[in-house]
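Trainee: So, here come the structures, one by one.
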Structure P
Amino acid sequence: MKIAVSELIVRFMENLGIDHIFGMPGAHILPVYDSLYHSSIQTVLAKHEQGASFMAGGYARATGKISACITTAGPGATNLVTGVANAYVDQQPMLIITGETSTHIFGKGGLQESSGEGGSIDQCALFSSITQYTKLVERTDYFANVLNRVAKILLSDNSGPVLLSFPFNIQKEMVDESILEQISTSRNKRYHQQHDILAANELLTMIQAASAPVIVAGNGCILSGAQQAVADLSEQLGIPVTSSLKGKGVVSEHSDLSLGSLGVTSYSGAYHYILEQADLIIFLGAGFNERTSYVWNEDLLKNKKIAQIDNNSEQLEKVFKADLAILGDINVIIKTVNVSLRSLINADEQEKQRQTIAATVHAYRTKENGQSGSEIAQLGSRFPLVELFFAELEQQFPEKLMVFDDNIIFAQNFFHVSSDNRYFPNSGVSSLGHAIPAAIGAGFASKKQGDNYHVFAVLGDGGFQMCCMEIMTAVNYQIPMTIVMFNNSTMGLIRKNQFQQYEERYIDCDFVNPDYELLSRSFGINYHTVSNADEMQGLLAKFDYKESINLIEIMIDKDVFPGYVSRR
């Protein structure tokens, strides 16, 4: 049976398990949109293509499933770039479908043409460095090969964005539907291999030889579903756990073995504990990037044994030499270690050791340490309303909470993420304007799955003005969410740097804000402002989180800054 290419594209997406696609229609992609009309895939009309790509990214982060976005040629595609770049750095499985002018006018200056011919922009070249695969599909005789490659990338453990661009006339060509039978859209089965057992034994030997091991848990633990395995390992041997920013909550930060988040903007005590106590650092799916490594501070790893597990070979020993580097599934390997441990440890002796270690961890997380605790106290004294907000958030939502955060430093220090909540910092390329559309994407996932997560977007007023139009997308589709905006009428990070490093020569950081109460009213959403501690008390109990969209504006002083100094 013959079907249009546009119909085959839609059925391919359905076979991949895609159930939402975020974007904006345009003339050159309308055949695909028309084929989506009768599809099970829900189309979501964003207000800007960048918002669509951020929504798709938020959907992928919340579900771990393949997400999708769709736009027309030219500006529709170019507007996706930042969100796609963000997904590329975060290795999010994202399928991007774009239109193109018909092939017979390539090079003639067609409206919005981006074929790269005749002086037009070259869309494939533009996206080639921020996707794992980009293809302008000009013929259908190799279509099955292209789609097989796309599926293999999107279904892999180390996935990323893939972009397919279809000329208008190609979308309308008729092809045999049997092409779909030539495409594999199933994930490869994982088998427990002898390699995993040997790797687990090597890791266990290193742990037993250490007197003060520390686990650094990253996002790789979440992607592999290893949270419980890591928590079990920590509890069995009394091993303290710190996390990268993206790994917050791998082990509940309420645990007495949690050192909080490791990083240059963190005052958790993890840095000092590792520096002064640890003799073995176990990196589990954690990159040693600029933020986590304190700008690659060599003292952090000096005179310590290092073990590293990652399922991405490019991450192994990328910035440091490991004594043991294991390419494999974190969940499988740590579970294997845990099984071996049960027959080796004495429960009574282990509990005594655990209590001793927990007491030491507590000292490093409080003022007893004399440094980390006082730093957090100083940050809280500078931003009391922010600290109160996160305390209220933890109390109101001990579970079923998703937070998309563009601000980072406040949540990193004030928000203790439980293992029943989920925290999504603005990682990737760290773009302003990310939190609201990403949270909307996650909201679609939560609504579809009926898992009743409460979705929050946390950001500053500068970032808010880059993406606030997407609030209407949430309104249009009745996606409940709560937006928390810190208002200081300035680009806070820029003003801080100009204060600390440029002798207070402030330029292009301050701005005038709109009346956010009136803006909220125009959107038809709830609004509340907080300017003192009394207004914060019981604030979060006032809202309906199951049905409504809420904006909370928290006032902070633009001339008060976090104490850390950026090293550039």
Structure Q
Amino acid sequence: MNAMNDPASPPGLPLLAGRDPDAPLAWHRGRAISARAFLADVRRQAQRLPSAGPAINLCGERYAFAVCLGAALLRGHASLLPPDARAETLARLVETHPGAFVLTDHPAMDTPGLPQVPVEWTGLDDGGDAEVPRFDGARHAVSLLTSGSTGVPQPHAKRWDTLVGDVEAAVPRLCSLLGFDSLAGLNLVATVPVQHSYGIESTVLLAMQGGAAFDSGRPFYPADIVQALASVPRPRALVTTPFHLKTLLNAGIALPPTELILSATAPLSPQLAAQAEQALGGQLIEIYGSTESGQVATRRTTVSEVWETFGAIEVHARTGEDGQERFVFDGDFIPAPTPMADVLELIDPQRFRLLGRANDLIHVAGRRSSLGHLNYHLNSIPGVQDGAFWLPDDVADGVVRTVAFVVAPELSAQDVVAALRERIEAVFLPRKVVHVDALPREGTGKLTVRALREFALAQFAADGAAVRLTHEVPEDHPCFAGHFPGQPLLPGALLLAELQEAMRGVPALRTRLGDTPTLAAAKFLAPVRPGASLVFELTPEEGAARGVRFDVRLGDALAATGRWLPGDTGS
């Protein structure tokens, strides 16, 4: 009996669980790669790794990523999974992990300050045995790094037993829904990056721990997705997102029969789910979870709007010290009670409805809705390829009015508003519909609040419109310790620094002024105290000077005013 199935195996949790070592674990351009060949590649790659770590896994090919994940575990390293490979993201990792190195399948990639270890693999059986390495469940296996509202990657450490437990809880649910005894033979094709929690859990780990096999690529365009699906045998599963799925279905091309469609990162409309099931012939299952919790619940979207948790996971409403109600998931593989950033309607401890993001709720003229609800209706309009509502900082006649960005080349703004009028209350109709070529979505299809805000500000600033930014002055800002005892005051130089940092977040203003703008004039008219709520009004000037006038408002008072001129444009 081989080590993959031997009940007498040594303690610890295996890298691969309960599978035939000669059956496919992965597919690379239509060629099957067995679990036995994978283990050989892992052993060879582990020998190439330095003794110090951790490893930053930037591999784009899913099989190369899996080999490096296994090799890092075998060498005793945790794997850091950043959201991107931008220079500033890697620079922060250098600061926090001075011994880190990069694992990559693109040696030409620029990784300043970080040594590279290219991945080398054959995907061929080396004739060795199929002994599977096992690891202490408490081992720090990966850190998923998400770029939050600050843009600074925040690490979420995952133990090996947490990752294994996540898959163990998901497999029985998927088998039950599909009517399968196991996931052995199920072939996964994914449009989502493997460095994302959903991407690693529903592809690489679902194969390594759940018995399925994954396609090594990451197709994005509809024709590439169809080709990838056709390159692997049935039964097939497409692991995707609402954005990618809508793009695929709107392409109007024939799709290979696919037994399972998994979708996550944003709620899916029943109409799009039904269209997907009709076009692909399989069941569409939505997955609910977060980076912190992992995947915790599913629903069959065409059958019910109710989500059901995995295994023994339960969700409860709890009131925090700030008086806000939060919904906390706990049990099974979740190491500690984990609150979600969503508003739920609990049916019982294992079933719930999703009402929207907690920071997504909006109030207009005494009426309440959510941006998620509005986006759902916007994207359900025939002819809208993609769309998103945005809530600006400015107020007209005492009422905040939404703006809608749409990718809808065949519809006018009036067409969009007319269609929305049939779907949502009049108070939520956008004051402006802006046609764009594309929205700034991440590789997962997710559109973050920060990215949309910067995108929106850039659109308006590019038209020469004034930009309004809100800014909260921290109560505990260190400058207040010396300015001045008993009468804390934000120094003018720091106020200008905060203003300049805010301008850098508006691409059109940064393009206009450069990285080091010149201060042409400044007047300070009112003191700024701890906890102050400021509004920065930035108005691009017309003419050759291309300057930007600024007013800093503190309620009804004008705290500062002045003017910036272009400086060094940088690179």
Structure R
Amino acid sequence: MLERLNALYPVRYTALALCVLVALLSLFTWVAVGEGGLNFLVFAGLSALGLWDLRQTKSSVLRNYPVIGHLRFMLEKIRPEIRQYFLESDTEATPFSRSQRSLAYARAKGETDKRPFGSQRDQQADGHEWLNHSLAPSHIATHDFRLTIGGAACTQPYEASVFNISAMSFGALSANAIQALNAGAKRGGFAHDTGEGSISAWHRLHGGDLIWEIGSGYFGCRDEAGHFSPERFQANAMDAQVKMIEIKLSQGAKPGVGGILPGPKVTPEIAAARGVPVGVDCVSPAAHSAFSTPIELMHFIVRLRELSGGKPVGFKLCIGHPWEWFAIVKAMLATGITPDFIVVDGAEGGTGAAPLEFTDHVGAPLQEGLRLVHNTLVGVNLREHIKVGCAGKVISAFDIVRAMAIGADWCNSARGFMFALGCIQAQTCHTGQCPTGVTTQDPVRQQALVVPDKAERVFNFHQQTLKALKELVQAAGLQHPREITSHHLVRRVSENEVRLLANLLPNTPPGALLTDLAAQHAVFTLYWERASAERFGLA
């Protein structure tokens, strides 16, 4: 309901104003003719409630929608019963179910994440997955699971958490949202990806670890013509707050296309962060200009590593044509240059708005893309030299477990941390009318998002998710999430058949792409030999 009220934003305080007006009229009537006392008490109480809503800091919804915002929470209380008998279950809503959102909210607020009365999922349904537990569970001292990112050529490796904030730019997110994310990351000791909008003043304010994402617009490191500027890159990259450099080749939300931020939305703050003129259309081209072949990409990685003082440099991509990915791997073999990390973005992910055709039908989903990247690196004996991260609807600890079983070393989450900020999945991110102040540049709307409170929730969400991950790892009898493999997970494939994930997903033996190509999965036999390090197209 509240989402529909966004159109009424110019009169956002109408309910409060009416309450005050009716209270004053009732008071006048009461004094003049002796009637209206009850009306006065009721509307005076509502007026006081509205003033309290404006001053409180816990709920962004109530700060933006005093008095009437309570209707949402009243409906939220009775909605389970309405849905249970008339509408849908907790697991049916999309893109994230009520069950998933409730889990994120509970962990962010420090409330219990326990659920009574057993699973609401149909565990006999096709596709249901579970983790095999051990009769000899382990004991782990800490939930602060970390990994070292940085290869032999990296002189400033980064000790990263296995759970970090995925790429979301300032401009797409509000200044208050960026502050809260970074402050929470600082407290929890995990990383905050800047998104391709570069490093703003709000990223720097609280000092949290940054992964600087560089897209085709080279924001924060571009010259006046929009090309890569080594001098401007070095000035930002040498900052101690920047821990890793990530080249964005493509993203899950809209792979294969660029983007444009219209001139009226290019505020002085956004212009300063991106290095573009105020009020002028800000364009992200569909392709990079700093390199045009896989080999040139490898040399660009070396260049960025040197200019940053030896920090980890890698790239992010959503898998599209498999031969283009193979061409990149062949460039690694031809040059002897390897990225320090690769982030695989699933097509089901993405906070950015995109045409429906792209969100639904372009790019490989996370499972297929991640498995292809993992198997290819194993098949050329490079997997142990390159860390692999992933993003794509990662909300719960089991989501992390599944991704690691498929081949990830760590996971990023964007929308999970948006829920921690108070996002209610209104899906108005692209309109500037976000009801909770997360995805808007409106200075009044974003004031509803109180930075200290939401930073605490970001920290809590990270901590509680990792504590849940620790419990899963212990239940499986392991010592670290990196020990999870596809042999630990089971999937129901039909009413009468379940199979280990290891038997469902193809596994490439170490070095097999170099020695025994004919015995491998069809995607390798079809495209591996036709891929070339000299070009992204087929040979």
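Trainee: Out of P, Q, R, which one gives 5.7 for distance in nm of label points 7 Å out along Cα→Cβ at positions 44 and 460 as computed from the coordinates?
Mentor: Computed on structure Q.
Trainee: Give the label, chosen from P, Q, R, of the structure having the highest value of relative contact order in percent (Cα under 8 Å, 6 or more apart).
Mentor: When relative contact order in percent (Cα under 8 Å, 6 or more apart) is calculated for P, Q, R, structure R comes out on top.
Trainee: From P, Q, R, which structure was mean count of other Cβ atoms within 10 Å over residues 52-59 = 14.6 calculated on?
Mentor: Traced to structure R.
Trainee: Which of P, Q, R yields 2.2 for distance in nm of label points 7 Å out along Cα→Cβ at positions 20 and 428, as computed?
Mentor: R
We did not get these values from a lab; they are worked out from the coordinates using the rules stated. The model shown is predicted, which means the values in this text are computed figures rather than measured ones. Cβ atoms are built from the backbone, for glycine too; each structure is taken alone.
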